[in-house]
Structure 1
Amino acid sequence: MVAETTFKFPIYDQLYGKHHEQHQVSHDFQATSKFSGTSCMIPLTTLKEQSSGFLVKDSCVFGVQFIKIVAVKGNDALETLFVQKTSNISSNGPQAYTWNIDDFFVLKNPSTSPEFQLCGHKWFIAIYPSGSDSNGNYLSLYLSMKDTLHKDSGILAEVSISIDQETGKHMKTSARIQFKNCTRTWTWDKFITLEDFKDSSKGYLVKKKCCIEVQVAVIGSSK
């Protein structure tokens, strides 16, 4: 698989609240070439100028804007990934589902949540109370798409999954994932150690109860 890409690295002007686009870069990402960039994005003297607004209180903000992503398969078939603009992502926002587990200790290994729908797709969560690793030291979580997609199509999604604490805080991890017919499940094999999860002082497991939340925002699709 080769990903033919064109992208830019914008830098944020913190004084005027706008991005300044820098050089456009094209690169074919593949197993032997996983990194790309620009060796001269902006002169350091310009970056450090107070009037530029790029460096404020020793902090600066860089981003990446993909203009094109085309995945070329080994059989020369093409799969084009359309990535939506950031403004579209933030306006739509992620959709969330909460799975309240009343008795953690009666769960089988694995157990699955009720089916739910987010962003127009059907999903379910799988939990391995004793872990899916050979040692059984971790609690494992899986997110699976139940839908069958069209052949060679897929979706790109921002996904976060968390275990909420009684205090209102949570153990959370996020990822950008492409779901396809051949890869409809994403796994967190070592989400949290069972020792930490069962520690009553941490508030993840309270009187046998726990709460798992997943958020999904679809930011692109391929066809």
Structure 2
Amino acid sequence: MRHSCTNERIQSDNRHCTSKLICELVLSTLRANLSLSIAQVQAMVKDMYHVDVGYTKAWKGKNKALKRIFGSWEQSYAELRMYFTALTISNPGTIIDFDSEWGPGWERLKRVFWSFGPSIIGFNSCHPVLSVDGTFLHGKYKGTLLMATGEDAEDHIFPYAFAIDEGENRESWLWFLHNVYKTLDPTRPICIISDRFRGNVNVVRDAFPPQYGHVHRCFGTKI
């Protein structure tokens, strides 16, 4: 039966429609549909409580619900080592490299690299080409996701290696590519395709032996 009664106190003063209340309202819907937009959250509040809530309050309510589902950012980062340990057990041959800063009683993640064991084995049956690129992360702690992908025999994208680091710069790219190189069959030269970050022209040369090919695409700029 559709809810038809209204709460006059909430209806007349939307300060009582808190982000906590919005969290409880959208929690089950968000579990089923993680792409739930802020506009949809506002519409749900309007439909249930007859209150027009602002974008910020709806955003806070949604994020509280996401925290209930997935935990906090800090908790997720704290459990990374445990997560990757589980990956190495369930995916034999997986290669992981943590780069952290340490202090008295604390660890701060700087970078983490991983390549799944099945991907390392499967790449030997793919074209001898790897494309490397990065994309910005838009979570609480920002950073960059670096990726290396290949193509299988049917020209489908083949995910190969990943890293989360502080941003696209020479040091982070060199660290990532050194890790990629350690996962490859040293007797099988491949071609590396890079894009966007102009420093990759020299970084790839430093990370891979001369027999490895390199194609750098930098649209709209001069190398």
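None of the figures in this text is laboratory data; all of them are computed from the coordinates on show. This is a predicted model, so every value here is computed, not measured. Cβ atoms are built from the backbone, for glycine too; each structure is taken alone.
Values for this structure:
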{"quantity": "Highest-scoring label, criterion being relative contact order in percent (Cα under 8 Å, 6 or more apart), among 1, 2", "calculated": "1"}
{"quantity": "Origin of the value -1500, where helix-only ellipticity at 222 nm (-39500 (n - 2.57) for each DSSP H run of 4 or more, over all residues; to 500) was derived from one of 1, 2", "calculated": "1"}
{"quantity": "Origin of the derived value 0.90 (FRET efficiency 1/(1 + (r/R0)^6) of positions 63 and 119 (r between Cβ atoms, R0 = 35 Å, to 0.05); candidates 1, 2)", "calculated": "1"}
{"quantity": "Volume of the Cα convex hull per residue in Å³, for residues 95-206 alone - highest-scoring structure of 1, 2", "calculated": "2"}
{"quantity": "For 1.00 (FRET efficiency 1/(1 + (r/R0)^6) of positions 103 and 127 (r between Cβ atoms, R0 = 41 Å, to 0.05), calculated) the corresponding structure among 1, 2", "calculated": "1"}
